[in-house]
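A.B. asks: What follows is a set of structures to go through.
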Structure P
Amino acid sequence: MDLLRMDWRDVGFVHWPVDPKVVARTLPEGLTVHTYDGRAWLGVVPFEMGDIRPRASPIGRSFGELNLRTYVTDGETPGVYFYNLDADDRLSVAIARRFFGLPYYRASMALSRDGDGVRFQSHRTDGRAPNADFDASYGPAEGTETHPPRAGSLEAFLVSRYRFYVADADGSIYYADIDHDPWPLQGGTVEIRRNDLFTANGFDRPDGEPVVYYSPGISVTAGRLRRL
């Protein structure tokens, strides 16, 4: 049964390839790195969480959100593993931590739009995690058209994920499934002025330029957390 409904708006998918060993050492027992062409991926994903609400509620909350994530499998089902989810909403952070076990942290954020482009600024204010600032502008690349992710492609590998995994302090793994239509996706651009998410999570900054996609957004439903 769906527990939450929400819209994910103006989503930037900014990804770097890394050695799978870099990711493997950070994962709890029971999850393994999911690779594409032999590479693991670390993704920085800024967006607006729009109108998030319980299934029966007509009124929701909207705020900026920023996460660092990678891709894993439990041996059968691929999914997302989050290192952090920063959000500009105290109540939603508290609920997500308590009921979903997600590593949410409070942050002060500013999201401004200029045509198709978005400037996203975040300053973590939560004392439970290292300081982390982020400042970037992103949007659709000129000349690209919106399309669903192509089956078997890198873009599908990075965005077509319908499960997330979390681990508690004892190492027990939990998961929740989400549902949405295929992403309306197009090539993207990004200008990063500051990004502390890698160092805040114990990673060196990956080499090279990122792979970037942009989506205007989708509507999403999420189910309850279950123990693996």
Structure Q
Amino acid sequence: MRIILLGPPGAGKGTQAKSISNKFAIPHISTGDIFRKNISEKTPLGIEAKKHIDKGHLVPDQLTIDLIKDRLNNEDCKNGFLLDGYPRTVNQGEALKTLLDEKGHSLDTALLIEIPREFILNRMTGRRVCLTCGASYHIKFNPSKVDGKCDVCGSELVQRADDAEETVSERLDIYEAQTQPLIRYYDDKKLLSVVDGTKAIDSVFESVCGILGEIEE
């Protein structure tokens, strides 16, 4: 089974990806992991990617495509894969189609975990963490017993910089600008499957399994 996982920051893609990978016995391929692996191993592609990342720039499409192509040639992808973080643009989606066409394969579905912007803002901006022991809370959904204090060690709870409303809003803006055209692209090709990401984690996964089970038959 060959799947693309789509969804905004905070949609819970990482959690669902791990469960999908385990259940359907396909590798979970994250572009972030690919970048880190190639950079740490100092491959030619990794060295080139690092030049852009160190400058704070996005890795160019063609370089990202080359990294994905290299990864999909691995033996563990023979029977399928779950792509997370790629493609992000229609151009990358077209490149993936070309790559799969060359191998005589096709994409089974682009699975979108759909979740409203306000829900994500509430979910992410409400997170609080303990820098001492690593415990995590949410001011609304999972509050600490004493406001602002960790239940485990009593240390002060803080909001991480990447959970600040301004940062989250900016990430969502970038996602919407880049990925909405890609969602329409897969919808037009009748490859888009949508699940409600506002439900509990187990319920989301149950919906995912229902969709993928039908495709697999």
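A.B. asks: When P(r) over Cα pairs in 5 Å bins from 0, in percent, for residues 13-68 alone is calculated, the result is 4, 18, 25, 18, 13, 14, 6, 1; to which of the structures P, Q does this value belong?
C.D. replies: Comparing all candidates, it corresponds to Q.
A.B. asks: As an exercise: volume of the Cα convex hull per residue in Å³, calculated from one structure in P, Q, equals 126. Which structure is it?
C.D. replies: Source structure: P.
A.B. asks: Turning to a different aspect of this structure: Upon calculation of distance in nm of label points 7 Å out along Cα→Cβ at positions 61 and 165 from the atomic coordinates, which of the structures P, Q produces 2.9?
C.D. replies: Among P, Q, the structure yielding 2.9 for distance in nm of label points 7 Å out along Cα→Cβ at positions 61 and 165 is P.
A.B. asks: Tell me which structure, out of P, Q, gives 0.8 once distance in nm of label points 7 Å out along Cα→Cβ at positions 53 and 85 is calculated. All intermediate terms of the calculation are to be shown ahead of the outcome.
C.D. replies: Numbers: P: 1.9; Q: 0.8.
Structure Q accounts for this read-out.
A.B. asks: Sticking with this one: Can you spot which of P, Q the value -2500 was calculated from, given it is helix-only ellipticity at 222 nm (-39500 (n - 2.57) for each DSSP H run of 4 or more, over all residues; to 500)?
C.D. replies: Only structure P yields this read-out.
A.B. asks: Identify the structure, out of P, Q, from whose coordinates distance in nm of label points 7 Å out along Cα→Cβ at positions 109 and 125 was calculated to give 3.3.
C.D. replies: The structure behind it is Q.
A.B. asks: Determine which structure produced the value 1.3 for distance in nm of label points 7 Å out along Cα→Cβ at positions 133 and 149, calculated from the coordinates; the candidates are P, Q.
C.D. replies: It was calculated from structure Q.
Computed from the coordinates by the stated procedures, all read-outs in this text should not be read as laboratory data. Note that the structure is predicted; figures quoted are calculated from it, not measured. Cβ atoms are built from the backbone, for glycine too; each structure is taken alone.
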